[in-house]
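Please find the structures below.
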Structure I
Amino acid sequence: MRARGAVRVVPGTAVTVVVENQGIPLAYGVVANISDRGACVWTNGRFRVGENVSLRLSFAREPQPFEASARVVWGEAPAEGAYALRYGLQWDPTPEAEQSRLKSLIDGTSGRG
């Protein structure tokens with residue numbers, strides 16, 4: 001099994017997400033786990049591995065969503081009768097200030113921040 005490059009955090013409070021992809025209606029979902037390198041999300045959207053997506057992540061008690069872009073690195077088919085799909089996303093490179101804000105938001109969801 002391949003080693004992970006970052007520690008994943010399972011949010012203690014809901015982190016919701018809006019996913020945009022050119023020409024496709026908005027998709028909505030929740031973050032299953034998150035790190036400074038990427039996230040695993042459950043969503044009603046349908047994406048292909050390799051696609052680039054734009055996200056708006058809403059963290060509890062944060063007035064402004066965190067906007068990010070990412071690449072879909074894996075997807076998992078839903079169980080029969082399920083409405084949501086699970087995807088692994090890798091963040092695109094971001095400026096240092098945005099990386100710091102994301103790390104702070106992640107730490108805040110785990111109760112460590």
Structure II
Amino acid sequence: MAEKTYIPRPAELPVLDYHRQHLQQGTFRRNPDGSLTTFYGTIVGNDKEGYQIIPTYWHGDIREVPDAMAFAEKSGIKFPRYKSLTQAEAAERALHTLMEEDTSAFMAKQAKR
């Protein structure tokens with residue numbers, strides 16, 4: 001039986017939108033191994049306020065977590081929040097898989113040009 005593709009919740013769409021914007025606008029980072037960076041996520045938060053997935057990739061560079069948090073706050077983008085770290089980690093893995101699929105398709109399309 002084929003594995004089902006993860007269907008993101010509406011609250012998770014800003015993660016994919018952020019990633020896809022970098023692909024579409026060419027503002028990704030091309031890494032020495034040929035891979036592309038568009039998001040480079042991390043999880044921040046605590047049990048009281050919840051856990052949030054945010055990008056550390058901002059304006060062409062990978063930022064330290066405190067700086068990434070400041071960029072995320074300043075951006076006004078509502079990145080998803082989860083009640084537990086376990087939920088946030090599972091969502092991050094699933095969203096990362098979707099981003100990898102997008103990136104592979106993007107790179108294949110670019111190679112055909």
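Can you rank I, II by distance in nm of label points 7 Å out along Cα→Cβ at positions 20 and 44 and just name the one with the largest value? List each step's numbers first, then the result.
Details: I: 1.9; II: 2.5.
Largest one: structure II.
Given structures I, II, which gives the highest value for percent of Cα pairs over 19 Å apart?
Values: I: 42; II: 47.
With respect to percent of Cα pairs over 19 Å apart, the highest-scoring structure among I, II is II.
For which of I, II does helix-only ellipticity at 222 nm (-39500 (n - 2.57) for each DSSP H run of 4 or more, over all residues; to 500), calculated from the coordinates, equal -4000?
Working: I: -4000; II: -15000.
Answer by label: I.
I, II: which one has distance in nm of label points 7 Å out along Cα→Cβ at positions 68 and 84, as calculated, at 1.7? Write out the running numbers ahead of the final one.
Numbers: I: 1.7; II: 2.3.
It traces back to I.
Here, each number is a calculation from the coordinates, and none is a lab measurement. A quick note: this is a predicted structure, and the numbers were derived from the prediction, not measured. Cβ atoms are built from the backbone, for glycine too; each structure is taken alone.
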